[in-house]
Structure 1
Amino acid sequence: MKSEILKLLRETDGYVSGQQISEKFGVSRTAVWKVIRQLQEDGYQVEAVRNKGYHIVGSPDVMTREELESQMKTRWAGKNIMYYAVADSTNLRVRQLGDEGAPHGTLAVADRQTDGRGRRGRSWESPEGSSIYMSILLRPEIAPDKAPMLTLVMACSVAEALRMCVESFGDAQVQIKWPNDIIINGKKLAGILTEMSAQVDYINHVTVGVGINVNMEEFPEELRQTATSLRLECGHTVKRATIIARIMERFEENYDKFLHTEDMTELMESYTSMLVNRDREVRILGAKEQYQAHALGINRTGELIVRRADGTEEAVYAGEVSVRGVYGYV
């Protein structure tokens, strides 16, 4: 009931009387008053005026299941939320939930991770109270070899949502570093990790994890040249739950587009428009060779199309190589 009352207060202009809330949810006025007190203790600024009712005038950067549920406006993405104050890894939690039969769209969110991981097994800094660590469970009816494209679907969704949520970036733009990093001003803001449980020709479930540096004010020395946060770029605190809700909205829409064609056809234009690698020289770091090429964009299967020095074009697959800018991270 706490999340429902919070959502009602958010969606109502002006005041809502205790009687209205009581009748809507079939509870006593005393129960309503207790929930309002709980919200105030959580840091929400809720005005209570005699003969008028309750009105929410402000909220902190709260990360709770109730806060997330009150902001979620999707049909299935993030409708079933599992919140953890501390988790080893939201990807690990979602994989377990998937094995236990949790529904498509289940979202795990943690305030802190003790075993966060990135692509190629790299660790992900996971301090509490400052960033987003979340993973969504998917049960797509597609061939297993198409699942890696879901990384690009999520990257597109995260970038679009961040552009919608935060308007005070100045001249900087949220962009995508192919295939799975979200960057701003040449520094990494977020990373995405997709993992799959599958048979030879059948997907049991897919886990797409997202880590976003939101309100971090400093980074370890070894990361300061390549990592940043929304707060450092914006100059103010950003509410994490709002960002999560907007990402789920964009992902739900983009996921449906992906399923329609089972490739990136309907998302290529949006993804490529945000691609920081496009029309730039990149260094391809493959297992067998390293070379420089000119990045052109992605194809329908999410591969990066590059032009070599001799003019030949080829598709680079994310699972085989890493891509770096010739003169830096991007």
Structure 2
Amino acid sequence: MINPEAKLAANIFEKPDTASTREGFGKGVVEAGKADERVVVLTADLAESTQAHHFQKAFPERFIQVGVAEQNLATVAAGMANYGKIPFITSYAAFNPGRNWEQIRTTIALNDVPVIVCGMHAGVSVGPDGATHQALEDIAMMRALPRFTVISACDSEEGRKATLAAAKLGSPVYMRWGREKSPIMTTAETPFEIGKAMEFWRGESPSVAIFATGSLTHNALLAARELEKENISVVVANVHTIKPLDTEKILSLARECSAVVSVEEHQVHGGLGGAIAEFLASEAPTPMEFVGMHDKFGQSGTGAELIEHYGMGVKSIIEAVKKAKERSVKPS
């Protein structure tokens, strides 16, 4: 059943409201700008696509258009941060951090300045744009960088809160955003804290823990509801912060359930699943299944078609849970 402490939306299953996670950024960054005049936003010729145009309208004097020059986007922001500003830099994730990773590494991470790197249109759900624009490696790229926090919000409301929290963090942050509208699961009352995962669903005596990130968290909840009908009990945790991981929660659920499944719209290598597997390998080796992109590039199609085609739909999560349960070392 839905965890009441999560204070999720009442219509989470039946006709939920929808919005893209990037819309949450658009709202959150304007709020952050109102709260702190040091907040500035830079973009690489993609103000509307990244929702940065909301900040541009509210604070034109604090908005910078660098043009199609993603390397400059990072280095200019690093300089501004070094002089006291709190810059958010926005572009498609395929270009930011895809094209300017070296500049992010050298000028932002190495210097430990509080630039928030925003990668929009991440994952296959960007759809018809095709493989070149479907960033599926960005989490791996950014969590490998020292000093960076990595966040992937589950919906637009959580994205709004995450943006406000990132502005206050005082260190480098990577935030991952989706283009397509997705279910709004959380509410203004849903707790959010960087580095703290939250249980959205808890069955009675769960046998498998599902760790999900991004909008696919909704698919994980749908899978949990279907599994309950088959008397398979699970717990679903929303892992919005991939770095630093909530190791306490992950270890606790892995030991309780003795089998885990990761769910992400990203390559299974180096993403959320990789981060969890690395941690559990050293603390509590646990049977694990990975739902995500399995060493492939995407292609053109609708977001919904591609999620199903590449095995990230509800059916695939259910199959992964059953496979993980079969491998469970939990005493019967």
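Quick note: the coordinates plus some simple rules give every number you see, no bench work behind them. Note that this is a predicted model, so its numbers are computed, not measured. Cβ atoms are built from the backbone, for glycine too; each structure is taken alone.
Here Cα extents along the principal axes in Å was derived from just one of the structures 1, 2, and that gives 78, 45, 34; the source is 1. For relative contact order in percent (Cα under 8 Å, 6 or more apart), the highest value in the series 1, 2 is held by structure 2. When FRET efficiency 1/(1 + (r/R0)^6) of positions 187 and 203 (r between Cβ atoms, R0 = 35 Å, to 0.05) is calculated for each of the structures 1, 2, the largest result comes from 2.
Tell me which structure, out of 1, 2, gives 2.7 once distance in nm of label points 7 Å out along Cα→Cβ at positions 59 and 235 is calculated. Checking each candidate, the match is 1.
One of 1, 2 was used to calculate distance in nm of label points 7 Å out along Cα→Cβ at positions 51 and 291, giving 2.4; which? It traces back to 2. Largest in FRET efficiency 1/(1 + (r/R0)^6) of positions 75 and 267 (r between Cβ atoms, R0 = 30 Å, to 0.05) among the labelled structures 1, 2 is structure 1. Comparing FRET efficiency 1/(1 + (r/R0)^6) of positions 115 and 251 (r between Cβ atoms, R0 = 25 Å, to 0.05) across structures 1, 2, the highest figure is found for 1.
Comparing distance in nm of label points 7 Å out along Cα→Cβ at positions 139 and 163 across structures 1, 2, the highest figure comes from 1.
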